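Enquirer: What follows is a set of structures to go through.
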Structure I
Amino acid sequence: MRVLICGGRDYNDYNKFGSVMEPIARKQWNSVKGAFDLTIISGGARGADTMAIEWADEFAANLMKFNADWQKHGRAAGPIRNQEMIDIGQPDLVIAFPGGKGTADMVKRAKQAGIDVMEIAS
């Protein structure tokens, strides 16, 4: 399963993040392989994105990280990165933690692509 995590750069509720991720991870544990059948997709920014990276590292989940190229694309870098996360990452699920315009853009793109979205309240 591929799970795209998005959310605000100031998001820092580690307890809520863990409580959301724990049941998903439990369902994706492969006891034969002794590993998760789980790939985390992250935008590489502060906040929820970094929490996703740290979580993937802690639980030895696969990680796909997409950094926005702000120097090359300017203000369009975030939306370009978001679309790449959809197109290349091919998530099965998007988990959206509280955030701003970038998170709203990611949720909109995911819904337009027919991807299940779990929006987490603050």
Structure II
Amino acid sequence: MFTLTVKAEQTGLTNLRPDDTQDNPFWYMFKVQSSIKAAPLAYEQSEPPKTHKIIEFDCRGLEFTEFKPEGEWLAEGTDSGTKFTAIDLSDGEWFDYDEKAGEEVSIKDITWEIRRA
């Protein structure tokens, strides 16, 4: 089991979470490293086209090495309750303006860590 943790400086925001619904699921993107080496196989031309195995995955020995926060995130204004959607954290920071609070809101200094549960 693995656990993904996040640490971030949030200014004027709370309840940061992925935009993950049944109609629009969030795709969790990880960089992984396999300790079991198996070379991919070439896809050869055939008539008619046939399905060919390219690579097999044995998940024993699989290590998650990096989380990539691609996709949209949600948050709420700390005091105003303003709903912020379509937050893009792929650059490691995000800035906007909370009209109700009359202040800038931000997410900065984001760090992700993958730990064994």
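FYI, it's all coordinate maths here, none of it is from the lab. Keep in mind that this is a model prediction, so the values were computed, not measured. Cβ atoms are built from the backbone, for glycine too; each structure is taken alone.
Enquirer: Assuming 13.7, 46 is Rg and Dmax of the Cα atoms in Å as calculated from a single structure, say which of I, II it is.
Expert: This value belongs to structure I.
Enquirer: Using FRET efficiency 1/(1 + (r/R0)^6) of positions 39 and 87 (r between Cβ atoms, R0 = 25 Å, to 0.05), single out the structure from I, II with the greatest value.
Expert: Comparing I, II by FRET efficiency 1/(1 + (r/R0)^6) of positions 39 and 87 (r between Cβ atoms, R0 = 25 Å, to 0.05), the maximum is at I.
Enquirer: A value of 4.1 was derived for distance in nm of label points 7 Å out along Cα→Cβ at positions 15 and 71; which structure in I, II was it taken from?
Expert: Answer by label: I.
Enquirer: Can you rank I, II by FRET efficiency 1/(1 + (r/R0)^6) of positions 23 and 95 (r between Cβ atoms, R0 = 25 Å, to 0.05) and just name the one with the largest value?
Expert: Going through I, II one by one, FRET efficiency 1/(1 + (r/R0)^6) of positions 23 and 95 (r between Cβ atoms, R0 = 25 Å, to 0.05) peaks for structure I.
Enquirer: Kindly point out which one of I, II the value 40 was derived from, the read-out being relative contact order in percent (Cα under 8 Å, 6 or more apart).
Expert: II
Enquirer: When helix-only ellipticity at 222 nm (-39500 (n - 2.57) for each DSSP H run of 4 or more, over all residues; to 500) is calculated, the result is -12500; to which of the structures I, II does this value belong?
Expert: The structure behind it is I.
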